[in-house]
Structure I
Amino acid sequence: MPEIGTVLREGKGKKIYATDDPDQAIVFFKDEAMSFHGLKRGRILGKGEVNNQICEHLFSLLAENGIESHFIRRIDARHSLIKRCEMLPFSVRIRNRVAGQLSIRTGLPVGMKLEQPVVEYVMRDTEMDVDPVINHTHIYAMKAATPEEMDEIDRLSLKINDLLKAYLKDINIELIDFKLQFGRFHGRIIVADEITPDTARFWDSNTHEPLDKDRFRRDMDNVAEAYQEVLHRMLGAG
């Protein structure tokens, strides 16, 4: 395992550490869970280990389909080696059904299937109660990304959505929505952060039961078991 250096940043579910290689970092996945901008906090036992394996699995799937991410390799149960990116200050959320804030903002019923994916850009790390939704012109005004970079982000986001929907359908999971983050690595736009039940809504295709962080948000039972079930299906045991 590479030597762990100083903490570069810490989020709701992860810590990022420097290494002696300026192009590489180490991510540590935590069991802590947080929602509603920190108003609700708790722990999901074993979440860090499950999310680390899910990231390895899904980022490997992206690589097999020609999509570069920050993932290099999983080191152990909770640590992975990643490329050290310059992270963009916004997230991309791709929605296939109405859920969460989309229902609140539009009045559309939760669960309604969208005729085409809704792609949203959301500011990260704000102190507001709800992270603000922004558009391309905001992004250009902030000089957060160029038009060429946004074209690539949009292309990658929709391609990843198509790949994940098809893959998850085969294991009886419907991809309701998910969040992507992007970074620059030696001038290239690449996928970064994570794709896990912390950052995506996964529903069982038959029962429509959530298999994700919504169980924690909504005080449902079997939260850890839902995360484990997602991994179980991905590894082909279910």
Structure II
Amino acid sequence: MIDFHSHILEGLDDGVVSFEEALAVVKEAKKAGFTKIISTTHYFPEKKYVANEAVRLQALERLSSGASGVDFVLGSEIFINGHIDELIKNKEASTINGSRYILFELPFYSEYRDLRNEILNLISCGYRLILAHPERYRIFQDDPRLLEEIIDLGVYLQVNYLSILGFYGKEAQKLVSLLFKHDMVSFLGSDVHQPKRFYPYVGNAIDKIVEIIGENKFFELSDGNIEAVINDEDVEITNYTHIEKNIFGKYR
């Protein structure tokens, strides 16, 4: 398996705080079955998470030299803003392994009003966009059908393993289950931040995910699609089924 989403570079964001903690997390990743990890350090100026590509590469190389049995890939998790293309060109933020693919995130509790234009602008520049953990955003929890509009623009969805276990709350758990059932997910990631809290529970999450989507689809989301991104190859946008409301007003 390949972990699409992680915060494993010490002291650069709200993830691991020391090299020893980073090594402990990698050890847990190996035990959970991961052979490759994409490092997606936050790029978020308001929280002062602004380590540039050179700094992150140095930290990643140090981690690679101290860990064995796992390969590492450079990326970023970029907080949505109007300057993403410029940040990438200036090597402040990074695409995934230098590819066309960008992992980005949104505000958790408020709407980003210029989202459609920002998506279209970046796609017109040749980038391919991946939205991190859509199940965690209030706007999509309130109306999951808004994600259909996002996918139709050409955006892929990456969800977190532990969401299916309720790690981020019941609303995220309900939404991620809905996304799996409607075939809206393209990538899986741990979003690991610390040891002991994430990787040890991935196995339980996998069992529940496979119950919903089956083993072949799980392999696609946990390995095949991710390898294609790393190699800058095409990934097919999911041919999802529409979300509807039942007579009680619940999404299904």
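Taken together, the values in this text are just the output of simple stated rules run on the coordinates, not laboratory data. All figures in this text were calculated on a predicted structure; none of them were measured in a lab. Cβ atoms are built from the backbone, for glycine too; each structure is taken alone.
Taking mean count of other Cβ atoms within 10 Å over residues 45-52 as the criterion, which structure among I, II has the greatest value? Numbers along the way, then the final one.
Numbers: I: 20.9; II: 13.9.
With respect to mean count of other Cβ atoms within 10 Å over residues 45-52, the highest-scoring structure among I, II is I.
I have 17 for relative contact order in percent (Cα under 8 Å, 6 or more apart), calculated from one of the structures I, II. Which structure is it? For relative contact order in percent (Cα under 8 Å, 6 or more apart), the value 17 is produced by structure I.
When distance in nm of label points 7 Å out along Cα→Cβ at positions 117 and 133 is computed for each of I, II, the one that comes out at 1.6 is I. I, II: which one has mean projected area of the Cα convex hull in nm², for residues 29-124 alone, as calculated, at 7.3? For mean projected area of the Cα convex hull in nm², for residues 29-124 alone, the value 7.3 is produced by structure II.
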